[in-house]
Each structure stands twice: as structure tokens, then as C-alpha cells.
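**Q** I've put the structures underneath this note.
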Structure 1
Amino acid sequence: MYGKRLIEALLWMVVLIWAGNYTLGKVGMREFSPAAFTALRFAIATPFMFLLLRWREGAVRFSRPDLPRLVVVGVIGVALYQTVFIAAVKYTTVTTASLMLGLSPIFTAFFNALSGHENLRPSYLLGAGVAFAGLTLVISSGPGELGLNAATLKGDILAFIASVLWGLYPVLATPILKKHSALWVTAHSSLIGVAVLLIYSTPDLGSMNWPAVSRAAWASLLYAAIPVTVISLVAWYYGIEKIGANQVMIYMYMITPTAMAIAALTIGETINAFQIIGTGITLLGVYLVKRQPESKRPDQAEAENPAPK
């Protein structure tokens, strides 16, 4: 009983850490560009991932046949996705960003169907329709005339793109996950991703007034690098090891409402009744998409290799 409670506590800790990143990420975005923030975040986090990999598995090397796939996964799943994600956090509300990211399993199932790995079931079509109806209600009930806010439109689009990218990630990573652990894939794809990010963000990093960067911005960066990217992954993998990926996936449903609550309590983000209802409808739609026989779950890779939010 004690062991089960410990695992539950650790997974709730992960939910709180990832949910809090939506709000704390906005602090870092006041002073860092999205590319610079993401490059520094993974430059700090990646060495810790390899230390963890060395501790848990011993071997950290990769074979040449894995390199092309790792490059694709690293560029799309780390460099591109994480940069677009934090840019979305900067330009839109926490509610919209967290809810959009919650739609990624819908895109995973869609890309699995395109690649011939599974067929789109009736429950997928129903769930996708329900989820997007809920999302439409959330966005249309937000601030702005008729619910449309030009100030957040850029962020809304970026959040949608981030969701599509993260939905694609498990499909791209699955061939490597059949040969290596999720931690191995995460560490090596992060190494490739951060190499691309450091090159791409060089102009931003070079133009920054480093002495003027506030403690709050540094705290936001370190929070994203260590608790969000390293500590949470350790707890997440421990939970999978002890209770299985399917049980752990349940906690991912709680990230969006927790992120909304944190934003409302800390930065005064307004949430109305229609947005709460829309969030519930969206999460129901995602549940319908995921509900299928255990042997054919497309989100298994997502559970075993989650995005550090």
C-alpha cells in the first residue's frame, strides 16, 4: 500500500511540475527568445539525462543504423516541437496551450493510420469530433470580441502546430523504441536536438544582454531544465516500471485542468464556465480516441516517452 501511494504521489508531482511549466514558462519568455530558451534548457538537461541513462542502463552508445532516425526524432521532437511549444506558451493563454497539447493523441492515431500501422476506428472519428468541438467552445468562449482575440491568435496557431508535431513524434520514435528504452531515445534525441538548437539560436544568444537577465527568468529556465525535463522523467519512468504505461497515462488527463488552475491562481488568467465545460468535452474526446484494445494502443510510445511540457 505504501509503495502504491508513493508512486501516486510521484505521478501527481509530475502533473504539478508539467502543469506549472505553462505558467512559469511565460516568465522566461519575457526575456528569452523561444529558440534561446529551449537551447539553454536542453543544454542543461541533456547531460543529466545521460548520467541517468548511464546509471540505469550502463550503455549509452548508439549504432550507425540508428542515426538517421535519431536525427529526425531529435530535430522534430526536440528542436522543432519544444521551440514551437514554448513560443505558444508565450503568445497564447495557458488554457489554450495546455488544451491544444492534450489533443496530440488524436494526431498520433491519425499519423499511425497514414503510415499503415492501424485503421481509424469509429471511436476515433467520434472522439476527434468531440475533442475539436470542445476546443472550439474553449477558444470561442475566451476573451475578445465574439471570443476571437487577435492578441492570442498567433499563439493559438503555434499551440496547434506543437500538438501536431508531438502527435507525430511517437510514430517517428516507435522503430527505435522497439530496440532501445524510452530513456535512451530521449537522451540521444535530446543531444541531437540541442546541437541543432545551439546553432539555430546563436544570433539570439549572442545578442542577449546577459547581466540584465532577471533571477525570475533564470529560475524559469532552470525549472524547465531540471524539474520539468529531468526529475519528472525519472518519476514518470519509475511509475511505468511499477504500474505500467496504461495506468500512468491516466495522469496525463490531469495536466490540462491543473495547468488551468495554476494559471488562474497565480497570474489571474480568467476561466469561465464555458471554457471549463469545453475542457471536459475535449478530454472526453481524447479518451474516446485512446479507448481501444490494449494490444493496439497507439499512445503506448507516448506514455513511455512523454513530452516534457
Structure 2
Amino acid sequence: MLSRFVYDGQTMAYTRTGAGKPILFLHNGGAAKEIWTEQVRALSGQYEVICLDHLGFGESDMPETGYTIGDYVARLSAFIDHLGYERISVVANCMGSTMTLLLAEQRPEIFDSLVIINPLSENTARRGIIGWIMPVVARFPKLSKAIARRVWVPRMLTNLVVVAQFGPRNWLRALRSPLPGTHVAGQGWSVRGRLASLAELFANPSMLGAVDRLRPGLDFPPFAVVWGASNLGLSPSAGRALNSTLRPDHAEFLPRCGHLPMMEAPDEVSAIIREFIDGTWDLEKTVTGETSATAR
């Protein structure tokens, strides 16, 4: 069921499915809540699953401005308060991971546990394939935002934009038959102005650097970090360096997955979410290639 939340005069759309322990799902930039289609199907029988469209994406409002990481963190904080739970678990990808980590530093008491996927930071972005654009946007922020508000991807090509974010394990299969959520996730790229939020994010890369500087304390909620080992957009090798400072309770690199592992390897990702959030993760077993754990 689609619901709406208004914050500072702007409306964000979200869905709630199932009943039980609440899990909030946050998508990456350029996508929408539908990237979690398979996780909703797998987990809503056991949990209450909430999927949010960030401002500027999906069925949420698309204002002219207001897309800094600070803006997104403030909205996420207000949205979680609106949901009314004492504590909530969050599963997030890319920019969703960024805002979750920064909010958890500010308000650790509102979180139960976190599954952080492909976290966007200044370093993981600069060392990925998108890194070249960051200094351009930072040097010419007004021009970059103006261009971003006017460009779009032809609808016939939007599925290719999504598939290009996958790792090699799914390229051919996804081209033959789109994976669940592909059409809706890709539609946003065909809407003029959808890229404005990403332009504003990258206009101030030092704000993304807050994740690189983050050192979780003892009161930080339990969290796992999951990477697509073949992510091209963000750098998995920079992700390994980031893990050395974040010191997650569990770290996972999914072989041959890219930027959207929840679509590429849905069963594996759903299993990681379920076992970590339930506290049943066996640190001695390796489900998907590489497992590591470090204690804070």
C-alpha cells in the first residue's frame, strides 16, 4: 500500500508490507523503492517491510534543490520518527547507506541493526567509474545542476542503464529478460530533471567524505557491510579500505555482483539480511564468497 510523508512541504512516497519486526529499505541514487521487489517478497512474511522513495526519485516529489547529504539525513531522521517505532533496522544501498551511517552516528539509539550495501563515500566514488565527474561537478556546480535538470535517457534505453550497473553474472540474462524491478527502477532515468539530486550530491564531495572519516563508537548499532565485488560505479577496493575504518560486525563481498546486488543475487542478499537482523549469523560460515568480522 502506497503511503506519503510530508516534511518541510515536500512529499515522499513509501510502501509498507507484512507484519513483524520493522525493516526500512533505502535505494541508491537513480533508482526507486522497487529495486527491493525480491526482498519484499522474501521477507514480508516475517517482517514489516517499508520501502522509501528518496526525495527526487520514484513517486516522491522532485523539487529544484534540497539534495545535499545533510538534507537527506534530516529527512530520514524525521521519517523514522514518523514511523513511530522505538528502534528500526535499515537496509540501504549507495547514497541510502551514506545517509544511514551518518544518521546512526547522530542517533544510534533509534536503530536496531543496519545492513549497509555499497556505501557511497568520497573515496569509494572517486575510485569508481563515476569518479571522473566529481571534480567537474564540484568546479562547475551551477552549470552541472542546470544541465542535470534538462537531460534524460530515452525510455527505450532505460533498462540498459540499470543492466549496466550489474556485475557480469547477470549481464546476458538481464538483457534477455529483465530482472524484477528493472522497468520501474529504470523509468526514473527517462524523467527530465531526475539527475539534479546526483549533481547536487557530487557538487560538495567533502560532505560524502564524512563517511570516510566516520569512526563508529561503542554505542553504534550492529551493522554489516555488503559489496558487489564487481561494482564498477563505486570501488570495491576502496570499500575494503573503508571497512578497515568502519570496522563492521560483518563484511561480505558478493562475487561477480555489481551495484545492485539486491536484484542480481536476491536470495543471497535476503539471506544476509535475515540472518544478520535476527542475530543468527554464523561467522564461521561463508555464504557468498568472502566473510570477515571485526569487533569494535
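We did not get these values from a lab; they are worked out from the coordinates using the rules stated. Model, not experiment: these values are computed from the prediction. Cβ atoms are built from the backbone, for glycine too; each structure is taken alone.
**Q** helix-only ellipticity at 222 nm (-39500 (n - 2.57) for each DSSP H run of 4 or more, over all residues; to 500) was computed and gave -10500; which structure, 1, 2, did it come from?
**A** Traced to structure 2.
**Q** Name the one structure among 1, 2 that Rg and Dmax of the Cα atoms in Å of 17.6, 51 was derived from.
**A** Of the options listed, only 2 reproduces it.
**Q** Let me ask something else. Looking at structures 1, 2, which one was P(r) over Cα pairs in 10 Å bins from 0, in percent, for residues 55-206 alone calculated from, given that it came out as 10, 33, 38, 18, 1?
**A** Structure of origin is 2.
**Q** Figure out for me which of the structures 1, 2 the number 40 belongs to, where relative contact order in percent (Cα under 8 Å, 6 or more apart) was derived from the coordinates.
**A** 1
**Q** Compute distance in nm of label points 7 Å out along Cα→Cβ at positions 135 and 279 for each of 1, 2 and report the one that scores greatest.
**A** Checked 1, 2; max of distance in nm of label points 7 Å out along Cα→Cβ at positions 135 and 279 sits with 2.
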